[in-house]
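The following blocks contain the structures, represented as structure tokens.
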Structure P
Amino acid sequence: MVLMMSISSVVLNTLVVTLSGLILFIGYRQLLKLMGRRNPSKEDYCVLFGLESNPAAGEVAFYFTSENVKEVAFQILDENMNLLQEVSRKECFPGGNIIRFDTTTISNGHYFYCLRTDNQKTMKKMEVRNP
């Protein structure tokens, strides 16, 4: 009789723990789904890609994509994040866009390139090493 009671209490405890785990898991998924609805739409942002060759030398092509036509400013920053040079300020087109820059106009070292729009600032690091 005592053995039967201990087995049934073990089974009952196992069922309670399993049911609690399932309820927590379902609640967590619902919370993630609710939070995911507030993500900004991809159409509002540009995607800036890394350089094909790093360290960079000579003329380099910075590539970014945009879903919509928007005003963009492309800048070179020094390693302390201070504005060194504004390379371009123009309206970009939907799809792929390329901005060219001659790295011989700056000295060798570490820099950041930055793409700015009215709602975004994206940066990547580059090393300039000209012969």
Structure Q
Amino acid sequence: MEIGDFVYIVETEKSFDEAVVSVLKAVESRGWALFNVYDIKERLAAKGFEQEPLKIIEICSGKYANAFLNENKLVSLCMPCKINVFEEDGKVKIAGMKPTIMSEFFKEVKKEETEEVEKIIEEIINNSK
């Protein structure tokens, strides 16, 4: 398995903060719920560690979450969906886990359903860059 099988990632010309705001707006425009935003750089700095900027944005679609949970409660281990904005080597990147990977672990989850979610996650990321 390659990283491209698991994650969808794009590079953006936006600043880190602009990219985060752009993701939040794209999530809202799709009607998905925003659960939480974790500032990993800040949290690790409080523990004395230095890290480049990284925010983890947790999002959810009730429609898809409900369907997947009805098929297997352990799918909750992959929930909510996350979109990460981070800096790496001076470049800002936006990444999200490809939901189709869930159907590899949970056979009850139909690949077609995860493909719908993956398309939306990729759309959110592309609209954010």
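Coordinate-derived values only; no laboratory data. This is a predicted model, so every value here is computed, not measured. Cβ atoms are built from the backbone, for glycine too; each structure is taken alone.
A few comments on the model shown:
- Origin of the derived value -10000 (helix-only ellipticity at 222 nm (-39500 (n - 2.57) for each DSSP H run of 4 or more, over all residues; to 500); candidates P, Q): P
- Structure responsible for 1.00, with FRET efficiency 1/(1 + (r/R0)^6) of positions 8 and 56 (r between Cβ atoms, R0 = 41 Å, to 0.05) calculated and labels P, Q on offer: Q
- For volume of the Cα convex hull per residue in Å³ computed as 183, the structure of P, Q it came from: P
- For 23 (relative contact order in percent (Cα under 8 Å, 6 or more apart), calculated) the corresponding structure among P, Q: P
- Here distance in nm of label points 7 Å out along Cα→Cβ at positions 32 and 96 was derived from just one of the structures P, Q, and that gives 3.4; the source is P.
- Structure responsible for 0.00, with FRET efficiency 1/(1 + (r/R0)^6) of positions 16 and 104 (r between Cβ atoms, R0 = 30 Å, to 0.05) calculated and labels P, Q on offer: P
- Structures P, Q were shown, and Cα extents along the principal axes in Å, for residues 72-119 alone at 33, 22, 13 was computed from P.
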